[in-house]
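Scrolling down, you'll hit the structures one after another.
No value in this document is a laboratory result; all are computed from the given coordinates. What you see is a predicted model, and the numbers here were worked out from it, not measured in a lab. Cβ atoms are built from the backbone, for glycine too; each structure is taken alone.
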Structure I
Amino acid sequence: MANRFIVEADGGSRGNPGPAGYGAVVLDPATGEALAEAAEYIGTATNNVAEYKGLIAGLEAAKALDPDAEIQVRMDSKLVVEQMSGRWKIKHPDMKPLAARAQRIFPAGRVAYQWIPREKNKHADRLANEAMDAGQAGRTWEPGRSSAALEVPVAEPLAEPKAAPVGWGAAADLGTPTTFVLLRHGETALTPQKRFSGSGGTDPELSAAGRRQAEAAAAALAARGTIQAVVTSPMRRCRETADAIASRLGLEVRVEEGLREADFGAWEGLTFAEVKERFPEDLDAWLASSKAAPTGGGESFATVARRVAVARDKMLARYAGRTVLLVTHVTPVKTLVRLALGAPPESLFRMELSAASLSAVAYYADGNASLRLLNDTSHLR
């Protein structure tokens, strides 16, 4: 099953033409949660140009979450909705290239358009106005400053866990769960030094110790004989770990972009102590809030949670009822565990996760999840 997203977009011009900007938000249709926001001041332009650019930004944000998703676009621009639906001709020369660009983002048939009244498009409208305000003040719009985001819960993109079945035996009535066996990659040269090593750094290879750990994990998983598929983060240390295991198991490796480690921005390659010395205020903010990002454009834990949850849902649909090995990193593993437990974001700082450790989560047909294993390193001893 493909993911489904709602894209709400808007654009405005103070003068038409005049100072203009757009806003767009990607929503989870089941929960109404905001999965991504985009906004930008575009200088002098017309309302229609701004609206089309808002549409493009919203579609591109949805594609970044899942390029295979199905999209429902909701806008209060009758012109854009009717033109993109193919019912009205596009005559204005400024509109034609924008419409063509929007059409190329997703294949035909995967995007549907719906007109909504302005009062139901408040989130995107506010983002557009924030972008215009920022641009006219000589600033760049930033997601962290968006007041529109306060209208929707922070996107922990799961719905809240449902109540557990009455009695543990009731799980037997739900069929075979989908089980994710979560393996943190083996050590790199940075691991024993406890340096930040995310997706914005040097992408190091496994060390000799890391390769031994990968082989040990492969032997243990082969002995268990339960793994039916192997999926890995695109990062080198994970792919090397996954290849060692898949070779032992006789399986192919599938890469899932959503399993990559967080981007730690300017902290990449630094120890915790070095970050505390150089960026004390940013580090304090990061430790206090899942919305705070590392210095220099890194990813917040809230951003990683949205990305990981989208990847999780894609894999649950693809591997229903199967046991799948996910080779990934500290933050994605902890995030999957946290979401399975319905635990708060600060729980990420309260889990130990060793290199090449195994954890496991089972997902049932009723939407419940069960943590089966956490930080098992017995295969390394």
Structure II
Amino acid sequence: MTDIQIYPVATKADENDFIELPYRLYAGDPHWVPPLRSDVRELLDAKKNPFFDHARLQLFLARENGSVVGRISAHIDELALAQPAEQGMGPGTGNFGMYEAESREIGDALIAAAEDWLRDQGMTRSLGPLSLSIWDEPGLLTKGHDHSPTVMMGHHKAEYQDWIEAAGYQPVKHLSTWELDIAQQFPPLINRIIQSGERSSRIVVRKVDKSKFAEEAATILSILNDAWSDNWGFVPLTDREIAYAGKKLKPIVREDLIRIAELEGKPVAFMMTLPDLNEPLKDLNGSLWPLGWAKLLLWLRNPQVRTMRVPLMGVLKEHQGSRLASQLAFMMIEYIRRASVDHYGASRGEIGWILDDNQGMIAIADAIESNINRCYTIYEKTL
């Protein structure tokens, strides 16, 4: 007879067990990309991660007959609580995430513990998985288990979908990534739209300037918080969070892969593209020692990758839904496509995630002949 025990993470040893579990559970999965343990530890560190400026978290571990067999997080984001309920977050909404379990029975016990903690904190709704915020790794992978995720995207066991749904959770939102062959030219119509924009004296699409990194990051944040403010699940990024993200991403930021579009001298849109860091990370098993640091440093000097990922794109709300918005998007995508192929040897692009009701972005993805390759589902349950 098994004895499943669920208890809150309270010690450094507990935290180590929490971090280590996935490395064992996914050891036989060729498509899982082990994150750097140091990155996971920093994600959970309230002294380093500015998410905790406005959030509180409790981690839980499951043990069965003395062995660690599962984990889950329960957390509450005060900025999310302040958002309109009709946009997906709002008052009374807490979150769970970082869910891993060896069996449905263990998963049920972990979910129950997370729900109890959320109730004790006054929450009336559980939304997840979010690991940890909507800006980190949102959703459970429900399509695309047959290939590896790109940088900053999650990978989960296929059976988790049935377990979470059996625990009473209902899908509330689907997020998709779209892949395309970037070695090929875009359709003639798209090229004509791009050429029309290039002839306009009102439009400038420029590279970012890393020598003015803080200023450029502030410009992108301003556009992002405006462009995404009506989206489902939106939670504004704080100045400290954007500075923190910029510092983390700076080693893989390339000026020709991030573009800002200006209309009559005013920044109105941006597109951020990252070389797929998961490609060099995949064989490091979550550690830079003894020689992983040298391999990663060499790759960072001149990243040559198969895949480029577009994690973020935005157009100011005043221009959304217009022909100009699509034109600027196509121009940025094309300029980054050329740089990706010519300078980094890439042949594949991945855009997303994209919300299932974001008709503008879906139309752009369709127009450049991309296809959905991975789907992530966010679930909700009334507590």
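Of the structures labelled I, II, one was used to calculate FRET efficiency 1/(1 + (r/R0)^6) of positions 47 and 295 (r between Cβ atoms, R0 = 30 Å, to 0.05), giving 0.20. Name it.
Details: I: 0.20; II: 0.55.
Value 0.20 for FRET efficiency 1/(1 + (r/R0)^6) of positions 47 and 295 (r between Cβ atoms, R0 = 30 Å, to 0.05) corresponds to I out of I, II.
Among the shown structures I, II, from which was the value 16.8 of mean projected area of the Cα convex hull in nm², for residues 71-206 alone calculated?
Numbers: I: 16.8; II: 12.1.
Of the structures listed, the value fits I.
Thinking of I, II, which structure, once distance in nm of label points 7 Å out along Cα→Cβ at positions 183 and 327 is computed, gives back 3.3? Kindly include the intermediate steps, with their values, before the conclusion.
Details: I: 0.6; II: 3.3.
Going through each structure in turn, the value belongs to II.
Hey, relative contact order in percent (Cα under 8 Å, 6 or more apart) derived from one of I, II reads 23; which structure? The partial results should precede the final answer.
Details: I: 18; II: 23.
Comparing all candidates, it corresponds to II.
Using the calculated result 5, 23, 33, 25, 12, 3, 0, 0 for P(r) over Cα pairs in 10 Å bins from 0, in percent, pick out the matching structure from I, II. Intermediate results must be reported in sequence, preceding the final value.
Working: I: 5, 21, 28, 24, 15, 6, 1, 0; II: 5, 23, 33, 25, 12, 3, 0, 0.
Clearly, the read-out refers to II.
If log10 I(q)/I(0) by the Debye sum over Cα atoms at q = 0.18 Å⁻¹, for residues 135-318 alone computes to -1.26, which of I, II did it come from?
On the way: I: -1.26; II: -1.44.
Answer for the origin of the read-out: I.
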